[in-house]
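Engineer: These notes open a run of structures that come right after.
Read-outs: derived from the displayed coordinates by stated rules, not from any lab. Everything quoted here is computed from the prediction, not taken from an experiment.
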Structure I
Amino acid sequence: MPKGTPEDLIDAVIEADDLRRKTLGLPSTRAAKKIGLRYGLLERFFVEPFFNVLGLLWGQVMVLLPASMSRPFIQWVNVKMSGDPQGHPPDLARWIERAVEAAKRIKQETHQWPALLLLTSHPETEGPHQWLRFELLRQGLLVADAVVDAEYPGRLYPPRPKCFLAIDPFALDTVSSPVGAFYGAWMHRVYLAWDRQSSTQTWIQRHALLRHTDSAHISWRLLRELARDTPVLMALSGGLPYNARLLYAAREFVHHLPIKRWKMAKRSAQLELMDILMKPGAAGLPADKGELSFGNRQAIRAALVRWGVPSDQIDSALQELEDEFRLPIPYRARFFRVLTARLVKKGKPLLLVGIRHSDTAPHVRFSDPCEVQRDTDPQRLAKSFAQFFTRSL
């Protein structure tokens, strides 16, 4: 089996999503139809660049606006997109105050203002609660803006909080190519945009219009923004539970297997595991509810033996996968490990705030601000956030 790339993992998720849609009687998405063609080359060559330019120009207009104008505009966009204006919930002021107080305390103790990362859940994209996607962003940005103002009071152009979001064809599959191209470039100019299918970009997109939106650069861009005191909002799951279980739970499970010397590329093993988890069992598709069938378990057990997991550790490894696979938001322990190693252990304080959605009021709920310290255990931190998010989903 070939070594594989990060993009191959996204292609596998697209195939799995297409299989799920077919079982529900839904038509295939544009991304699924074009996956074998590496997503409509004609569109990327002759349609998208023009709208990319328009999106970049609009993004630049937003960058030139002072905070007193850009912030209300962003809030207005979120309210319009949600279609369910909530105003300012009574308890939001309390969470804003807690975040600001935590940042000030860390500043007093360490003589450095902390990096602020707001981790959110990912509401459904369809149905009666789809509006919560924008309400989470709206309230999260209000918290981030307040923390920025506490560090830079009265600044005309303080650091602007950035949202971490995907702009690849799969993420934007529900909109037309022109709209997706405009939106992708706009987000690239003002936020942290990630194209998970960057190999489909044309030369001018890769080197100019959408430069550094690929997987090789996005993690470093995130760390740089945090290091320079730019608050960042991101969905910890990376997407809806179905996709998150396949992409993150399966990938991270393989990454941490107790194998001293691999006989194959880890990426190939990740793709093989995802292929097993795509196959329906007696209870349906495993990733729907995070439940493994007997056949899934047997196939995974056979793969673990073949990959070289010690026989006395196979049962515990399989149980570890089952435990995390049930969660709508995987642990993302490696993500927390990178944050600790690249920021905290190099002297940059880090403040985390969780924001989750709920089907019942209050629809947006916050965690207490969490300071990450040098001796913080990333695995324990990951599990604590997973518990916070799981309570509402």
Structure II
Amino acid sequence: MINKIKRKLIKLVLFLINFITLPIFLLILCLFILTIKVKKNIKTDLAIFIGLEHVISKTIVRADQLKKIYKVLFYSIETNKSPYSNYPIIKSQKLIVLDLIQFGKILLNNNPKYCELYFEGNCFSQFFQAILLNINNTMIVAILRGELYHYNSNMNSIKKYFLNKILNIVDWIYYRETYMLEILKKTVKNQDKIIFDFNKVKVFTNCDIKRDKKTVLFLNGFKNWRRLDIIINALPKIIDKVKDVNFVFIGARSKSELEKYKSQIPEKYENNVRIMEWTSNSKKYYENASIFVLPADLVYLNFSLLEAMERGVPAIVANVPDVEKIIKNNVDGIITEQNSNSFADAIISLLQDEKTRLTLAFNARDKIVNNFNDKNRMDSIIEKISDRYDK
């Protein structure tokens, strides 16, 4: 409770400082605009990624495909949780004025051709970054992962306003979840720049689908709609039937969230459950998992689900809209009802039937290799950059 009050006070102080320094912010913005106008035609082969909470492996894969042609720079809220990638990472500033100065310097010094914009953190900062990039004639691609999930329910009106403005400023919008199209059609004036870019993952050459231990893995951010509570409530029934089962829950976004979920595990089952914050090395956890579980309200196309399947981990997922587009029931995974009892029964059944588990594992891996391989994912974007600057 005390930590929650502290976080709210910090947010309030930051808001007041940002509000008080707004005139300085606008003055600096005007100066940068004038300077950028002078330099905007001198482009460098730089691709910059902005609006990230921290650099994650799936973004690094995108950078790896760009690096053959472009230098890569990440502009991120955090740096300590990012896996080592050999790409430079600049930490963004919490104060909008300082963030604008720092980002403006990056533009002036590097004049990037391409920017990939994500929506973690402050939409107000991202709005002005988008303006500067637009004035600088940098091609901007907005990547929508899950940001529109609460758009029609409880999204903050200020965030919604700036999000809409940004989406209309950028050159292209690549969205990854099917429900987003309806929202984008209502908010984006130029419909031609909207592109469905469903999730794909890196396919590694070696994959061993055999497992020595019975491990059930949940690896996703602990957002309420991902329904980790369903698995927690299923623990007694599963452990009663499969004594040697272990559960690994990865995805707490803070120490307080970690402690919150730890407190929900009954003491008698603590030895069977391991709860962790987000990891920069998810691959090793997939390779040790017997089953991947995703009881979420939204399954298609969850990135961690695809990564698990690529490593030969059969998934048990909730029967929610679009789930059949990724999982074929009892062929490459299991679709079950979104409640604890159904998930418990499915987990128990699969842990007790290794032959079926191996069949599902093999088919899951095969589906990713053939249908969700990201090997050439950035080709269309590279072509768009070339069309804009090289012709």
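Engineer: For which of the structures I, II does the calculation of Rg/Rh (Cα atoms, Kirkwood Rh) return 0.99?
Structural biologist: Comparing all candidates, it corresponds to II.
Engineer: Still on this structure, please answer the following. Tell me which structure, out of I, II, gives -13500 once helix-only ellipticity at 222 nm (-39500 (n - 2.57) for each DSSP H run of 4 or more, over all residues; to 500) is calculated.
Structural biologist: Computing helix-only ellipticity at 222 nm (-39500 (n - 2.57) for each DSSP H run of 4 or more, over all residues; to 500) on every structure in I, II gives -13500 only for II.
Engineer: For which of the structures I, II does the calculation of relative contact order in percent (Cα under 8 Å, 6 or more apart) return 13?
Structural biologist: The correct label is II.
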